[in-house]
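Following this line, the structures themselves.
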Structure 1
Amino acid sequence: MDKSDLDKSIQYIKGVGPKRYQTLKRLGIHTVKDLLYYFPRTYQDRSQIEKISGLEKGVTSMVKGKVFNVKSYNTRGWRNIFEISVADGTSILLVKWFNQPYLNDVFQVNDHVFLYGKVSVYKQALQMVNPEYEIVSEEDGLGESVAILPVYSLTEDMRQPRFRKLMKQVVDEHSHLADEIFTADILKKHKFVPITFAIKNIHFPDSFDSLAESKKRLKYEEFFTFETAMALRKRNIKEARGYKFRIGPNVEDHIYKLFPFKLTRSQEKVIRDIHEDMCSVRPMNRLLQGDVGSGKTVVAVYALLAAIANGFQTALMAPTEILAEQHYRTLKRFLADAKVRVLLLTGGAKTKLRKENLERIRQGETDLVVGTHALIEGDVEFKKLGLIVIDEQHKFGVMQRTRLRQKGRKPQPDVLVMTATPIPRTLSLTVFGDLDVSIIDELPPGRTPVETYRVTTKKQNDAYEFIRKEVKNGRQVFVVYPLVEESEKLDLKAATVEAKRLQDEVFPELKVGLLHGQMKSNLKDKIMSEFINRKYDILVSTIVIEVGIDVPNATVMAIEHAERFGLAQLHQLRGRIGRSSHQSYCLLFGTPRSAESRQRLKIMLETNDGFKIAEEDLRLRGPGEFFGTRQHGLPEFKIGDIINDYNILKLARDDAFKLVNESQKSKTSKNRMLLKRITENFKHKLDLINTG
């Protein structure tokens, strides 16, 4: 046998054949190597054999005994029951299997048997129903099932015992061929077990210690290969040729005159980072994080205007049409005194208008294009794209921002990605591992933290009185609902119905407006503008106001059915207020019915820190849900867990970046050889390298 046997089709392994091969293919298993790296999802501890007299109802246990009675019979409904009685010298256990009459030919009186199953009680007697079993040849025989056994994620047509048997065969015959990518130095430095030991013990561990050592080693390897891809991608971007912008005092003076307020120290620091990136010949690849209300848009405007002043086109991509439209309006307002041609490009535009816009972009007749995913479609061509700003970065993956970057041809355009949803540290090491990071960690002066309160059903009228008092003091109020129309399936208060109720029954003396996502753009603009100009005291709205709307006079955010919103959404909504020196309040209405929804509201009451909230949101929902779909750039790890294995992830990242940096310095070093081996072994996983 040689290493090429690992690439052999699993179809030709003894006991597989064409039919079972189709089942394995559905699990993503095509080769021997695929099977070796198909890790268990959990384990059953069958290494401890219990006495029958010590069994407890409801506990899954392993017992060994001698069969002293066998019988098979049918119930009135012609359901077959096969039954054996087993004794171990301490007590008797009744064991039943339903609709498996063939077991009559399997078990005999005086057989010695191991049984693994959940214990129940029937007519005051201990019993197991449909347990797994193993018959051994002699009284003291230790069965193969007396072990820590793996449990795999399988399809319905593949059972655990059969899959286990195949895995055991392949591990015994092929695990010694697994390629050790790490040098002896790395294994010694981190006290890692060799790959052959790890593969064997991840499937069939000698002990829980061996299992823990194997998991640690394999998690590190998985993270290490991914972080190597990130490091190489980051290096390739840095080595690419970008535009070297000239941003002198004259350009900066013109930009700063457009800002209606003094910038914070934190904003100034980030602008200096961006200035340095843009004036370099290497393309900028920077992530800008800032909590809601921290002033990221101003920083983006600086970068956009600096590029436009140098004669380049720029693009701003947002994840939704609503957000793109809001950015378009905000930028038009900011740039009212600048000679900047701004264009909005979304998927919803009419064909004729879209054609005209595409031609303007192609001819260079527009300086700034604001849009959605429509910007990365094939028919969008820029004449001279110099800078891309991507907002709400966590909604876009590596491949999507790469496709937009490729619109700029060569040299590569600068990229600034922004998010108001703080990125948890685990994700900044994975999904965003190729980006330089800047953080705005300071709110504009004079703002006080928002106070947050839970409003129970009993306290609802008190909350309404509080809202009335705030309005009397000259303030305004947002009331947010999760749905626009009444839904029969979900017993939620819809914004349209509640706006009428609040106006007619609760606040007849106040002016109540309604805003939701199904309205046409011009009507939304009109209502928002009227609210800003205080035509309405209370604005009833849907989640449409989650991002990007600034009403300094609004001091109350009342969220109905708060338990139905995600943590990030709740935090974003709270960020719509607290934008002036007036004290602001977030009121969480609703009745949480699950432990998770209670935990979400508890966190909102405890902290205003967006980074803590993001970490907790990721922990509660898991990475897949945090992003919404798998296409948002989140790597799929087979064994590593970016939340629970953060320390291993951090270690692997540090080592991978060090390896890539050092391998550049010396062409003959061990590091260079190691890097070559990793890129050859994991070529399919390192495709990200080439997306720069």
Structure 2
Amino acid sequence: MAWRIGVDIGGTFTDVVAVEPGSHRRVDRKVLTTPDDPIQGVLEGIRGLAAEGVDFGAAEAVVHATTLITNALIERKGVPTALITNAGFKDLPDIGDEGRYDLYDLALRKPEPLVPPERRFEVPGRLKADGTELEAVDPEAVRNLDLSGVEAVAVCLLHAYASGAQERAVRDALPDGVDVSLSSEAAPEIREHPRMTTAMANAYVLPIARRYLERMRDALAAEGLRAPLYIALSHEGITTPEDAAHFPIRILESGPAAGATEAARSMPGEDRILSFDIGGTTAKACYIKGGRPLIEPRFEAARVHRHKAGSGLPLLVPVVDLIEIGAGGGSIARRDSLGLIHAGPDSAGADPGPVCYGRGGTEPTVTDADLLLGYLDPEAFAAGSMALDVEGARRALATLGDDPVEVAWAVRQAIDEDMVEATRIHAVEKGLEPAEYSMVAFGGAGPVHAASVARRLGVRSVLLPVGAGVASAHGCLAQAPAFERTRSWPGVLGELDLDAVDRLLKELEDDCLERLSHAGAREVAVERWATLRYAGQGTEVPVALAEGKLDADDVRARFETAYAELFGRTAPGNPVEAVSWRVRATGPAPEVGWPRVAPGGGAPYAEAPAVFDGDWVDTPRYRRADLPPHLEGPALIVDAASTLVVPPDSQVDLLGDGSLRLTLS
């Protein structure tokens, strides 16, 4: 039987999973991430699979999600990059959209542009808004630019979304050996600043991504794993390493996207799901409707302020619509200037990690607090591969107050409330009500905090899938080959040449199909979308289009249905304007099942006190494999890579597929 292998590299842990499609056999490993060289952590996990009998010679695919691109943007560890643009536009990265994300902050900080002023160059050439040429590009001016020390070049010319011919002429005049990112390929959409930022970000990480993916493939082959390598995308789906290396900006959120896919698969038939993922460094929440995560056409990376929209780098890339905050097991706890306890956004990461890991950490973290409160078994953490130091955690927390347990409880309340606040804000922005959703909790720390967060949100049902601690890696394996292209072609419905738009959509579809053929996909489903708005508005609403030739009345009707769902009203009689057109092509998803977990003997293996509502309560501890079909809280359910905290006045049922359903009173 062939194996599929999934790899998800997080800030603290690297998860590696192998499954046999069509069966219920699975082997997984959770190892500490190796920040200096993430591939080394992957290889440690891969060797663990081999030790458990996974036959690499029978592997059919390896699917990889990575935080490499996100980290490079946040930490500013990309390559020296230059920007080439039109005369008069090189200061656009500094000017931005002239918006202020906080009107009352007199010391407002904006993210530093990825390309400094001394590496921004202007060249002659200009297009009209319809893509016709007003002034030709001068190749000699491009060849005379001083690009010494530059490894990558971003090219962003005015109105290149309408025609990429001038940008391609610039690329042709550049010297060999320099990686080039064109805005007309990376993000052919209106709005000059985000298009320029996207091109710069893509160029900034392009050489890093290419070298990394080449090294990853070679390292896996050296271990005897020569199956085709695929890379998870930020908007669900997988692609080839070649396409990922050409558009690395599209794999920014590949791990969280895979987790959202797994959450949707965990509750088939459920219309409203709240995906809740907490790892060692961050917490992610995603609202899923109709069995699919919501997709946003834009994303903000490297925010200066984590909760403030507009404080990051605006990128025109499709991503799973999720909220992510710096709140995880490794988040460092400290007191602020008012003496209040907070945790995050900075994390102890994998090295040195929380104090209780015994690897040299000195600052108290959320994991230290969870351990001291009795929510983790110090002898069973990470399948018993890592004994936790309870007294070390106690001493670290004592640096924040006289009573370490009270400090731990305050850390727990602070981190849970941060997660609840972010999830609520995200719901309000989307017009959603969290209490109407069922939660799927996963990640190493997700099940530890799920009940507390769900209760504060008004959510009564929490599902814990099999292998919740490595769910994102498992979600990689369930993703289908996919690719998405967008291009702006603005115009008012009724005046727009829809025959020309039909030809544009066909062109985008053909490009997507060609890329999917590289991934071996033959049977492909195609979706077509448009972003529309009432004339005069500044933001658009995504609208699914019907198959076949476009009809202006049908497009308007679909827009007004989507607009009413979002805002509760429409504006009859107002002209409707189309801005961009999008095509998504998706191949068949592989059949990936879950291992079955039958009811066990039902007896706890231990009992120890844990804190609930500020009081110590004797709490039975169960191994996942020994669970009865039904149990009442309080309890800890210990799995190899995660622990479910079951509070009093709640109950857990073991479902037929092996997952657990926690019902809160």
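FYI, it's all coordinate maths here, none of it is from the lab. Since this is a predicted model, take the numbers as computed values, not measurements. Cβ atoms are built from the backbone, for glycine too; each structure is taken alone.
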- Note on the structure: Value 57, 37, 22 of semi-axes √(5λ) of the Cα gyration tensor in Å was derived from the coordinates of, among 1, 2, structure 1
- Highest-scoring structure on FRET efficiency 1/(1 + (r/R0)^6) of positions 208 and 448 (r between Cβ atoms, R0 = 41 Å, to 0.05) (candidates 1, 2) is 2
- Task: For structures 1, 2, calculate mean count of other Cβ atoms within 10 Å over residues 360-367 and state which one comes out highest.
- Result: 2
- Identify the structure, out of 1, 2, from whose coordinates helix-only ellipticity at 222 nm (-39500 (n - 2.57) for each DSSP H run of 4 or more, over all residues; to 500) was calculated to give -11500. 1
- Item | Value 12.1, calculated as mean count of other Cβ atoms within 10 Å over residues 256-263, assigned to which of 1, 2 | 1
- Note on the structure: Comparing distance in nm of label points 7 Å out along Cα→Cβ at positions 264 and 328 across structures 1, 2, the largest value goes to 1
